[in-house]
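Structures are listed in the sections that come next.
What follows is calculated from the coordinates using simple rules that are stated; it is not laboratory data. Just so we're clear, the structure is a prediction, and the values are computed from it rather than from any experiment. Cβ atoms are built from the backbone, for glycine too; each structure is taken alone.
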Structure P
Amino acid sequence: MADKFSALYLEKQLCFPLYAASRLTTKLYAPYLNDLDITYPQYLVMLVLWEHEEQTVNKIGERLLLESNTLTPLLKRLEKKGFIYRKRSETDERTVVVSLSKEGDKLKLKAAEIPEKIIGSFRDETISETEIYAFKEMLEKLIKGLESKLK
């Protein structure tokens, strides 16, 4: 007779492999980010700013799927390290605009090699680079679908 609770087995969960892969991926980044003196969440903020040098806190939050109460401490620490500036919008005092400092721009040069190193860390006899990018595309579809359901 089948176990009526077998659906609750860890190996049957979609959430666990996603969670485990996320944690392991973050660990891969750690040595590179330690050299830059930033954390993984701070790195994500910097990626957004390196792409668009000036963004509102709300836009950064939307891009990273982070709430303001999570994002604000990250921004404060990045500002304290001298990588970004935060200022109130001149047109709307409720809006905070975040921009890169010269130090933040210099950090981009140091970080430029990280993506290729991470891809290299993934590549081995069990998974090809093509499979890695196909997986990324599938995750992006999953995220898009989940976002629309949770709005």
Structure Q
Amino acid sequence: RLPTEAEWEFAARGGLDGNEYTWGEGYDPSQGWKANTWQGEFPNTDTKDDGYHGTAPVGSFAPNAYGLFDMAGNVWEHVSDWWVPFHTAGTQDNPQGPPKAIAATFADPSVGPMHVVKGGSWLCAPSYCLRYRPAARQQAETSLATNHVGFRIVKDVSP
């Protein structure tokens, strides 16, 4: 199954709650690339300083503290939540996103309800997108096929 938005964000943070990025605070490329994102002047020149133009092979960058690779950059990842332009405030553990009918009220009728995508992609740059932060979110068509959107699956396990 796809993770919920809350599960995805919990996993992406790797125990670093409150930090801006999956690896902690700040992004200083002089200390090594932490994720596959756009380098250079977007959208004109990708300098490929991290070694990649386009997607990078899984595991090309260090894992987070939970041992998960590529939780930032590379490709946006679909989650199971339907997209609405806000989060509902609350303290519920692993909240489920809104029902599809609610998401439909925010949707373009020609496209229909969309899912949340998380993590940013190789097309995200500090000057353009900056959505390779765990809290960042965006909507995407469920049937969208492109080289910068994908998914990650989760498996429920019994304790």
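Taking distance in nm of label points 7 Å out along Cα→Cβ at positions 80 and 96 for each of P, Q, which is largest?
The maximum falls on structure P.
Looking at structures P, Q, which one was helix-only ellipticity at 222 nm (-39500 (n - 2.57) for each DSSP H run of 4 or more, over all residues; to 500) calculated from, given that it came out as -20500?
Considering all the candidates, the number was obtained from P.
Output the label of whichever structure in P, Q has the greatest value of mean count of other Cβ atoms within 10 Å over residues 112-119.
Largest value of mean count of other Cβ atoms within 10 Å over residues 112-119: Q.
Thinking only about relative contact order in percent (Cα under 8 Å, 6 or more apart), which of P, Q has the largest value?
Q
Starting from the value 33, 22, 14: which structure in P, Q was semi-axes √(5λ) of the Cα gyration tensor in Å calculated from?
Answer for the origin of the read-out: P.
Using mean projected area of the Cα convex hull in nm², for residues 56-103 alone for the comparison, can you identify which of P, Q gives the largest number?
Q
Compute mean count of other Cβ atoms within 10 Å over residues 16-23 for each of P, Q and report the one that scores greatest.
Q
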